[in-house]
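Below: a set of structures, written as structure tokens.
Laboratory data are not the source of any read-out in this text; all were calculated from the coordinates shown. Please read all numbers here as calculations on a predicted model, not as lab measurements. Cβ atoms are built from the backbone, for glycine too; each structure is taken alone.
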Structure 1
Amino acid sequence: MKEIIEKIRTEALKAIEASGDLDTLNDIRVAYLGKKGELTNVLKSMKNVAAEERPIVGQMVNDARTEIEGRLEAMKKSFAAKLREQQLKSEVIDVTLPAKRRAIGHMHPNTRALEEIEDIFVGMGYEVVEGPEVEYDYYNFEALNIPANHPAKDEQDTFYITKDILLRTQTSPCQVRVMEKGKLPIRMIAPGRVFRSDEVDATHSPSFHQIEGLVIDRNITFADLKGTLEQFAKEMFGENTRVKFRPHHFPFTEPSAEVDVSCFKCGGKGCRFCKGEGWIEILGCGMVHPKVLRMSGIDPEQYSGFAFGLGLERIALLKYEIDDMRLLYENDERFLKQF
């Protein structure tokens, strides 16, 4: 039995030395140390060995197994080192070559315009307020002096969810909700998404963004409104921008006006950008109607205020000289990368 164990050990070590790759080493491991391997068979035949010699034979088998396993592991590491060395020689990396550049996104034109508008008004002491996009008819219309059967309701082509719940057509409901809280004075802007049943074209969309502004305090006059919007226009479009107010009508303001700014491309001389007019319309505004104040719990005899509303997309189109509103929503990287 001792001679058999020594023979197996010697043959195994010779086979390991003669092996040339990891696959051959694995085959040798199975042939000598596997479940049906040479040394395993020796252990199975231990019942034929005299009882007094079994410990000696068992120790010899264990010593042979340990030596074979050690040599297998050493040879495996040697093969791995040689393979690694070959890889380093064949897979040369030039660390001086430029790395791959990561594509990093940036702000959308709408976001850039919105942040600039918010910075201007926050700098004038306004706070930014948000409200729900799914709104009650009361806040969207009635509390803004647009009762049932009012023509303005039809003009806005509203998306109704139920008789009393709708997708807001403007962000003015935020103003009503703030006024109802009764914390005066108020200086706020309310940016957000609004919805109207419009056909999609270069200047219209069923979903777009508005920014409503509201100031309520004692002794607020139309002169305060004019000064505020003139300051906004100069900071948004340039110091030389001029402002023109045209009489208009809105149910929730009285008196009301539409505001034009001098074309910042031609300075008011007339060009393709302003369609030869020299002026560009940017927003609507007016003094808050006394009835709107009263419905929100504010005494119009003690307080007055002004409100204004502008379309974010319109400002972005003007600011960045974009001639089609649809470009803002098509996610064309060739377009967006320009900003």
Structure 2
Amino acid sequence: MRDKLEKLLSAYGDLEAKLADPAVVSDQKEYARLAKEHASQAELVSKARSYIQALDDIDAAKEMLREATDADEKEMLQEDISSNEAMLPGLEEDIKFMLIPGDPNDEKDTIVEIRAGVGGDEAALFAGDLYEMYTRFAAARGWKTQVLSSSPSEVGGFKTIEFKVSGEHVYSVMKYESGVHRVQRVPKTESQGRIHTSTATVAVLPEADEIDIQIADEDLRIDTYCASGPGGQGVNTTYSAVRITHLPTNTVVQSQDQRSQIQNREVCMQMLRARLYDMELERQQAEQGAERLSQIGHGNRSEKIRTYNQPQDRVTDHRVGFNGTYNGVLLGDTLQSVIDALAAADRAEKLASAV
């Protein structure tokens, strides 16, 4: 353990030297990358220094104990040894977990996409319920939400909705929500009282900035059109809505929910960067012969991850077998408990793989 930590501290010293190098300081992209790496390792470095210092203090106290003749001095040295030895297991456990490669996106804000799946109008209503669940959950945590683009359903809810969630460590929490969500309930439009099953797909994308993803202007086709409301009803006569196509990947994003063409274009670029960044992450993981870091941490978007059963007042997350109440989770009140269970399972899996 000590050898590994001393190498880590040496590398951290090299990193600090690079950050002080004028050539690096003048390279905004490289400086930002190194500064982020430096900040992410600060807590681990602090623990590593404490661990090595405790080992050094133990060795020094044992050396002094061998030469000590005074009873009080021996007792004091033995107490120092015992105190430092008691610290080591906790520090070692913390360090082992910190040495597990973290998700570099955990501190990022997110762009969340919810799409109605199987179930027609009821699926759109369920997509709307999920959106409201996340906005209540975000508000309770002091996070901000902003609708980027939406396609409302005529009966309520959404065919699709994309929104941004901003705050502290948003992606580290929200990433567990990616996947297919299923609801079993009696729709409001059902006169026979029959239970219907509907689905909605949630995709949680880490927000990417221009440092993460650079997009060439010549790779874009930008179209503008008049914004419209549900059912095709025109809501303005100006070409404020924007559609951007990334030609190399044929990725299309569009926004009409903002007040101006400039704002809609900026929103489109946010969504496009997030999608291209996510595609790049998928490509890198495929090259490494791996799926997402874990199925718990990054739900497969084609995989059913959670069922909301209204008649039985139960929500089951199929990845960890966690059960909660229908209203408790869907109202956002106990969603944190589900995420905590997923995060705990994720940590245990990574720790077991690292040991």
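Observations
- Structure with the greatest value (metric mean count of other Cβ atoms within 10 Å over residues 141-148, set 1, 2): 1
- Answer label among 1, 2 for the case where semi-axes √(5λ) of the Cα gyration tensor in Å, calculated from the coordinates, equals 87, 27, 18: 1
- With mean count of other Cβ atoms within 10 Å over residues 21-28 derived as 14.6, matching label from 1, 2: 1
- Computed 1.5 for distance in nm of label points 7 Å out along Cα→Cβ at positions 5 and 61 - originating structure among 1, 2: 2
- At a computed -15500 (helix-only ellipticity at 222 nm (-39500 (n - 2.57) for each DSSP H run of 4 or more, over all residues; to 500)), which of 1, 2: 2
- Structure (1, 2) behind the derived value 6.7 of distance in nm of label points 7 Å out along Cα→Cβ at positions 85 and 125: 2
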